[in-house]
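A.B. asks: Structures follow.
Nothing in this text is a laboratory measurement; each read-out follows from the coordinates by a stated rule. Computed from a predicted model, the values in this text were never measured in an experiment. Cβ atoms are built from the backbone, for glycine too; each structure is taken alone.
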Structure 1
Amino acid sequence: MPEYSQETRQTPRASANAVPQQINIVQAVSERIAQSVSQVIIGKRNEVRLAVLGLLCKGHILIEDIPGVGKTMLARALARVVGCTFSRIQFTPDMLPSDVTGISLFNQKTREFEFRAGPIMAQVVLADEINRATPKTQSALLEAMEERQVTVDGVTYPMADPFIILATQNPIEYEGTFPLPEAQLDRFMMRIQLGYPSPAEELTVLSAQQYAHPINNMQQVVSVQDLVAAQQAVREIYVADEVKRYIIDLVSASRQHPDVYLGSSPRGSLALFRTAQARAAMAGRDYVIPDDIKALAEVTLAHRVMVGPAARIKDISSRTIIQDILSSTPVPGANAR
């Protein structure tokens, strides 16, 4: 039984020329998006690729970081380079659920109710400062995020495909904010952070924005058809049973860890499974290796883990717990298909 290691990168098929055409589609789409967005988000190549990976998995992304590091700009850039309909929702404490989903109005001419769609009825939705809305308004997103539909006055309206929410929030400022409930956090496939740029990168940002913002010159580089084709190709990536059990072992360990009050849900297992498929395809492989799982465990599972009160006093974070689980869980071998 061969071990998949850092050096194991060859395909288990007869030759490299036998890599399916679907892999080429995923690689072409992901590279075009990543290169274009990296012109705006300077020096954050890994974070940009994680965001692109979320697009390929049809997963909602939570971008959480301090103000001014480019959270909203990353979401806007992703929407601009993809040929999807785009809407932005600026969440505020006085916003109502109908401001998000839409409302039915009575047309006196036709004597019938007409549905006026809200901003959620777009393919790419930027939910800016999502934690500034009240829990009542935040709950308006639950059905859309999981079932990809909204129900208004008893009538269900499906979302256009693909439907992706890119949400931002500031974890530092708590005044006037409402923490996202666990049910909503669980619906985000990934949570990513940008962090401060290096001095050299920040100098590049200053030079690039001297006269105009680079996002003003961004053009669409991927069509909806290309994105949908890449999303379908990702699901064809092979995952061995040993790798699937490795995912289950990690998620199970998050539920049994002594510092955890509530572990990851089965939705977390599926998120790790899907993102690993996308990462393998972006790397040119038609199979998943344990390295894919280890690289994505933190961004897919950490926000699903609730740290216990005693651990919070010791300043133990969910990311620390995931890293501890990764270091203590045996990495399996895997049979090549």
Structure 2
Amino acid sequence: MHKMKSVYSILVFLFCARGAGFEPFDSKPYLTPTASPTNSICINWNTEEQESTIVVFGSTMALEDTVKLEGVRYHHHVFLEGLEAGTQYFYRVLPDRDIKKFTTVPEHAGSFFFVVFGDTRGDSVVHQSVIDRIATCDIDFLVHTGDLILEGDDTDNWRTFFNVEDTLLQHTLFVPALGNHEKPYWPYDTLFALPDSEYFYSVRYANAMFIILDTDGDVEGLQKEWLAGRLASARSDKTIDWLFMVFHRPAYSAGRYGDRMRIRDAWSSLFEEYGVDIAFAGHDHNYQRTEEINGVIYVISGGGSAILYDVEDRDWLACGEAVYHFCLIQIDGTRMTLRAIKPDGAVFDELVIEK
């Protein structure tokens, strides 16, 4: 029987302020990445009443290890360190939760799958249909392009979001970008523990680097400086083949909101300089994929459930459709396949890139 030999590092977020529209609520556990996802993970959950924070876990269903934090709280975030890369673990949140499992990020992977989607702030029935279809895919992690909910301090919005997505988020790593509808942002801060600044951060998965950005803050200054450093570091690493950006407001859009020149002027030249493969965004409630624009492909995946917006014709638009959907991406070494999929399973766009 394998026994974990490392020491756990537990960071506790004690910010449990209660706003006028945001009150504590119950949720099932959900998983978020750390700065070192090959050997650590964060288990999050929320309780309507203040409760103890206890997790039992291990590499077998015997759950050999226990973490118990001091005190009681509404919002629970437990960081576990010293895990083994690419390894399946089982866990249980006490007192009365079922046993769940997760797999740490591998250092190397011949092939892996992830989903990109966003703008789930609309019809919960549609949202559920999108999640149900995603659940039929064997994915390694889930990327959200922002606008998880309609109002950032509305408890019912957050309760509905987690009720719809909990079948996935209990065992699948969740990588969100901040949307404008998360405002006011402090409940988002309270609910999610994420790397770096939390609003902009990076996650590496095998031979791919994901850089998540904040389009509702200052896109120049500190964030741009940080972005340039992360891009330079990624491109100097010969083991990284794929470079993906994730943010909410799009640099290019043929939809209702149109191009966000503030975003394009701040970041697109960096994307081009460092050879970004795809920049994913949301905000416009539809699907859009550009042709290569100075070497970069821009994809809008904003069909998670919000009311759909029409797509106009543009010279640079390769595919555009006002449809509920998600993007399923497979990385197989230096080959990438992107499929845009409707809730009924129909594939309406496909892109293959080979390096």
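A.B. asks: Determine which structure produced the value 24 for percent of Cα pairs over 27 Å apart, for residues 23-174 alone, calculated from the coordinates; the candidates are 1, 2.
C.D. replies: Derived from the structure labelled 2.
A.B. asks: State the single structure among 1, 2 that was used to calculate percent of Cα pairs over 22 Å apart, for residues 95-286 alone, giving 48.
C.D. replies: Label of the source structure: 2.
A.B. asks: Another one. Here helix-only ellipticity at 222 nm (-39500 (n - 2.57) for each DSSP H run of 4 or more, over all residues; to 500) was calculated and came to -4500; which of the structures 1, 2 was it taken from?
C.D. replies: 2
A.B. asks: Taking relative contact order in percent (Cα under 8 Å, 6 or more apart) for each of 1, 2, which is largest?
C.D. replies: 1
A.B. asks: So, one more: Kindly point out which one of 1, 2 the value -0.52, -0.77 was derived from, the read-out being log10 I(q)/I(0) by the Debye sum over Cα atoms at q = 0.09, 0.11 Å⁻¹.
C.D. replies: The correct label is 1.
A.B. asks: I have 2.5 for distance in nm of label points 7 Å out along Cα→Cβ at positions 295 and 319, calculated from one of the structures 1, 2. Which structure is it?
C.D. replies: The read-out comes from structure 2.
A.B. asks: If distance in nm of label points 7 Å out along Cα→Cβ at positions 39 and 127 comes out at 3.1 when worked out from the coordinates, which of 1, 2 was used?
C.D. replies: 1
A.B. asks: I've got another one for you. Given that distance in nm of label points 7 Å out along Cα→Cβ at positions 55 and 327, derived from a single structure, equals 3.6, which label among 1, 2 identifies that structure?
C.D. replies: The read-out was computed on structure 1.
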